[in-house]
Structure 1
Amino acid sequence: MKSVTTVAGVREWRRAQTGAIGLVPTMGALHEGHLSLVRRARQENGCVAVSIFVNPRQFGPGEDFVRYPRDIDRDRGLLSQSGCDLLFMPLVEEMYPAGCETVVDVGSVAAPLDGERRPGHFRGVATVVLKLFGIVEPTRAYFGQKDAQQLAVIRRMAADLNLATEIVTGATVREADGLAMSSRNAYLIAGERAAAAVLYRALIAARDRFATGEREADELRRVLRQVLASEPLAHVDYVSVADPDSMQELTTVTAAALFSLAVRIGSTHLIDSIVVGA
């Protein structure tokens, strides 16, 4: 595995590659969810590149940019065992040199839910992902389903800007109790960790209600909230039953729907989602 920290270093490596290239963008603090994407990219491409960059432009004031988990030595070891060929670890100054002002705003898909809760977040995500696509020139790029709105934002950007990179979705990887794997799970203390399993229980309850024939979105949202209310440590930011492409809230589920939620457990914000009716 080759490690580089500069755009020039990535481009030098890229010029030497002839087959399909898979890119897995990450912010590090890797877990099995990330590694499952790396292994899939290994199967589907001739070479695999992974970026580790804690992107300051997707963190708002008072968010956890400074304390976001970082363990680069551990990450290196995991990636070298999972089939990574190139590890790109740029400094902030490399990605955003002095005078860098261009941003990517994908419009309405980024406005609700996490876009409303975290103003500017998806502008930062779209901008850094587009930069990574321009630097690495991947054939395919891999993202997890758990971050469903992020996935919708990146798909919209790729479609609107006629990007050649194929966007590939990997299934959410979960702990034994259903909690979606996330780097931020490391913030949870013992009691909070047990409480966090309520997110998945809520999603499964709504999915089961859908399976029995319920199609009214308000009722499905009520089920989500009812289960979350059973956990005293869970403070709900939002629950949503929306179109998985536009992120617009549904009145009645007639096709695929995205059930998603954001919940604060202690000081940790967690998100999760599932798609039904696909």
Structure 2
Amino acid sequence: MAASEMFQKPAGAYERFVGRYGPSLAAAFADFAGVTDGMRALDVGCGPGPLTALLAGRLGAGRVSAAEPSEAFAAACRERVPGVEVVEAGAEELPFEDDRFDITLSQLVVNFIDEPVEGVREMARVTHPGGVVAACVWDYGGEMTLLRKFWDAAIEILPERARVADEGVSMEWCGEGQLAGLWAAAGLDIVRSGDLLAQAEYANFEDLWSPLPTGVGPAGAFCASLDESEQKRLKRAFRRRLGVGEGPFELTARAWAVVGKARRAPPPRTRSAARGKKKK
């Protein structure tokens, strides 16, 4: 299933799945990126709007814009954060003029962009020279507990199919330091990279499991592709690996993050500077 199909599901299913980590991740991400009063901010790939809402709360809705290619998610963001400009657009073609924003952020989106280098360059284009361009992605191969335990369970019951679909293997830019390499390839100056922690609470295991069969996200798409017997086996293996009982529980998730700066265009060379260079 293509990424465009995975995220055309109802926004509520996404919110019950990884979306419930969104608010705590957004707070950590905004702090890491250096969001401060007075900035104009853009949220690229805003989804249902957890980061957009946090930015609007800190900066004011009139100073925040958001871009999201999914019609359903864009509508959910508009409803969630009234007053914010939300456009339906992907990262590779942002409908904003050059140098418009002080900070451009992308939460959990870079590894779903078809042309990631071009997408990051677009983010830099709409950010004024010297402004901040930042992103974060899940640590799929390690400490994003929900997804790592899911794929480990899937590999246990259907090893050949699951190893191919495993986000810890199939996703780019999800290892430590890899986002910094992407930022450098796109021509940004690296400020810092690091990790972020987020948390989510569940009423019980059924609360966690219920959005998966809807097909939202890569894990959901894999779950939805299974027959009833395979889903039951996966569900049992997943719960056992999580080690949860009948009551409420909390999971933590790690994301990798990078903060860079859009480069200033080099000043035009003067005739005297050109002559000086020749003398050397």
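Coordinate-derived values only; no laboratory data. Fair warning: this is a prediction, and the values are worked out from it, not measured in the lab. Cβ atoms are built from the backbone, for glycine too; each structure is taken alone.
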(request) Give the label, chosen from 1, 2, of the structure having the highest value of distance in nm of label points 7 Å out along Cα→Cβ at positions 53 and 237. (result) 2
(request) Supply the structure label, taken from 1, 2, corresponding to distance in nm of label points 7 Å out along Cα→Cβ at positions 77 and 253 with the calculated value 4.2. (result) 1
(request) For the read-out mean count of other Cβ atoms within 10 Å over residues 69-76, a value of 19.6 was computed from one structure; give its label from 1, 2. (result) 2
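Work out relative contact order in percent (Cα under 8 Å, 6 or more apart) for each of structures 1, 2, then name the structure with the largest result.
Top value of relative contact order in percent (Cα under 8 Å, 6 or more apart), among 1, 2, belongs to structure 2.
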(request) For structures 1, 2, calculate distance in nm of label points 7 Å out along Cα→Cβ at positions 101 and 117 and state which one comes out highest. (result) 1
(request) Could you figure out which one of 1, 2 the value 77, 44, 28 for Cα extents along the principal axes in Å was computed from? (result) 2
(request) For the read-out distance in nm of label points 7 Å out along Cα→Cβ at positions 37 and 245, a value of 4.8 was computed from one structure; give its label from 1, 2. (result) 2
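Name the one structure among 1, 2 that Kirkwood radius over Cα pairs in Å, for residues 93-196 alone of 15.0 was derived from.
Structure 2 accounts for this read-out.
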(request) Could you tell me which structure in 1, 2 was used to calculate FRET efficiency 1/(1 + (r/R0)^6) of positions 205 and 261 (r between Cβ atoms, R0 = 41 Å, to 0.05) as 1.00? (result) 1
